[in-house]
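Student: Structures given as structure tokens follow.
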Structure P
Amino acid sequence: MLLLVLVALLIYFPAYWLTWVIVVGGIFISIDAILRGWFPKLLLNVTIILGLITAAILVLDFWRFIVSLGLLVLVINISRENLRELWSH
């Protein structure tokens, strides 16, 4: 039945084919997980995967800021060590 729904969606709304395939595939996986008794583990894994994807998107969007912040921390650390060495003599 679910495959017929997918075919109907692909026929009537072909522009969103990737969305429909992902949604129907997710429904298939969810039903299988419920019947096998590992639905909570599936939810945990999906949450972890979505979190990793979100982290990757944030790193890609803010890579300049991350590099700048890392360099700033490095400069402050080196300057602090140099000042400590100068003041110790």
Structure Q
Amino acid sequence: MSSMVSVLRAARSTLGSMLNALEFIDAPTMELVERALHFRNPLSSTQPPFYALIEAAGADEAVLQEHVHFLSLSLSLTHYLPIRLFLK
């Protein structure tokens, strides 16, 4: 739980008003979803204790990408979390 709170704090401090949503799902719940929906998790090779989906938006895409990149580096270094970035 403290790791999830740390991720939330890091996202809020790094992204500020660009942070739109943050969702968490723990590993056992993800396994249930995979089995029930016959879903193959694209991140299953890492087997983290939880997953976080961070939604951010900003008027300046370059600034947003810079902040998201900084957040991912920060989380991977401080929490040793496997990070996958999906930007669209």
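Just so it is clear, none of the values below were taken in a lab; they were calculated from the coordinates. Here the structure is a predicted model, which means the values were calculated and not measured. Cβ atoms are built from the backbone, for glycine too; each structure is taken alone.
Student: Give the label, chosen from P, Q, of the structure having the highest value of mean projected area of the Cα convex hull in nm².
Tutor: Values: P: 10.0; Q: 6.0.
That would be structure P.
Student: Comparing mean count of other Cβ atoms within 10 Å over residues 15-22 across P, Q, which is largest?
Tutor: Ranking P, Q on mean count of other Cβ atoms within 10 Å over residues 15-22, first place is Q.
Student: If you rank structures P, Q by distance in nm of label points 7 Å out along Cα→Cβ at positions 7 and 71, which sits at the top with the largest value?
Tutor: Numbers: P: 5.9; Q: 1.1.
For this comparison of distance in nm of label points 7 Å out along Cα→Cβ at positions 7 and 71, the top structure is P.
Student: Which of P, Q yields -16000 for helix-only ellipticity at 222 nm (-39500 (n - 2.57) for each DSSP H run of 4 or more, over all residues; to 500), as computed?
Tutor: Q
Student: Same structure, new question: Comparing P, Q, where is distance in nm of label points 7 Å out along Cα→Cβ at positions 39 and 55 highest?
Tutor: P
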